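See the structures that follow.
A short reminder: the numbers here are calculations on the coordinates, not readings from a lab. It should be emphasised that the depicted structure is a prediction, and the values quoted were computed from it without experimental measurement. Cβ atoms are built from the backbone, for glycine too; each structure is taken alone.
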Structure I
Amino acid sequence: MVEYAHRVYGSSLGVLFSVPLAYFWIRGYLKKSMKLRMLGLLALGGSQGLIGWWMVRSGLGPKPQYHREPRVSVYRLSVHLTTAMTIYSFLLWNGFTLLRNPPETVWRGYRSYEGMLKGRKWAIAALHTLYLTIVAGSVVAGLDAGKVFNTWPLMNGA
């Protein structure tokens, strides 16, 4: 049931994104750069649906003896999650570009400008680390790796 709701939700997102996009496009509310970004996001959303189908297809074959229930490929699941996070990141970035000017244009000339850029680089590095941690977590969860050594904080008694 949850998978079906997820599929219906994902399909409806395509309609909920493309209909307002067409409206704003026809009315001339979008600049050229915004049109390109929106088309890219629409394409990413469509590819997310294809990746989801590709992922589910991996679980439709015969299951191995050591699994009780059918399972999808861990790596395809990770690609599906990574694409979803990428789409969300681009949507967030696009929304921020509509709210305010980039900080470089606002703060240029101030004494704290160099410090702001350094802090921004650290923040971006932290976000990338979080991104990689989430992807690694999907692989660990998909492989049931937590069940191998589940005697935290020890691993196999050591």
Structure II
Amino acid sequence: MQAIKTCELPPEALLNKYRYDGAYTDCYSVDIARCVSHVEFVEAFYTTWLFKIERRLLKWFVAKPSTDSEVAQLAVGGSDSFSAWRVEARATNQLLLSDFQGRTRSWLMVENHGAITHLYFGSAVVPVQNKKQRQPSLGFTFNVLLGFHQLYSRALLSAARSRLS
């Protein structure tokens, strides 16, 4: 099974606008040996066992419940919100979500190349104004949790790949 790779955002990625605005951005990818639609990828990603743990935590801690049927509606474009996220932008093969506080973004994209599909997952963390230094900052919490975020991002994409295999 192919490893999850850290990569540059593709030029057409909806997440690129945050990279250019000074936010933290990341991008992970993996290939899967079959044609996967964007709808399939979104559903698989947000309904994996691992993401369901995050969904449960959001329900308990911030009163943002969600169901698999809501994920299906999000995937086909029938809904513009899901749990703690709202759709910021869509394209035929991409989805960009913003969290309810406006601090983070999640992005999914597929590229089909015959019998191979590139799956992409990326995130952005938007800086806030640091009152002491009077400049944008990602904040202490983000800096402390960055390593966990990177491992978790890889694990989420791996879980989606497994679900689609």
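Output the label of whichever structure in I, II has the greatest value of relative contact order in percent (Cα under 8 Å, 6 or more apart). Spell out each step's value before the answer.
Details: I: 19; II: 30.
Evaluating relative contact order in percent (Cα under 8 Å, 6 or more apart) on every structure, the highest lands on II.
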Working back from -12000 (helix-only ellipticity at 222 nm (-39500 (n - 2.57) for each DSSP H run of 4 or more, over all residues; to 500), computed), options I, II, answer is structure II
One of I, II was used to calculate mean count of other Cβ atoms within 10 Å over residues 25-32, yielding 9.9; that structure is I
Rg and Dmax of the Cα atoms in Å gets 21.2, 66 when computed on, of labels I, II, structure I
From the coordinates of one of I, II, distance in nm of label points 7 Å out along Cα→Cβ at positions 9 and 121 came out at 1.8; that one is structure II
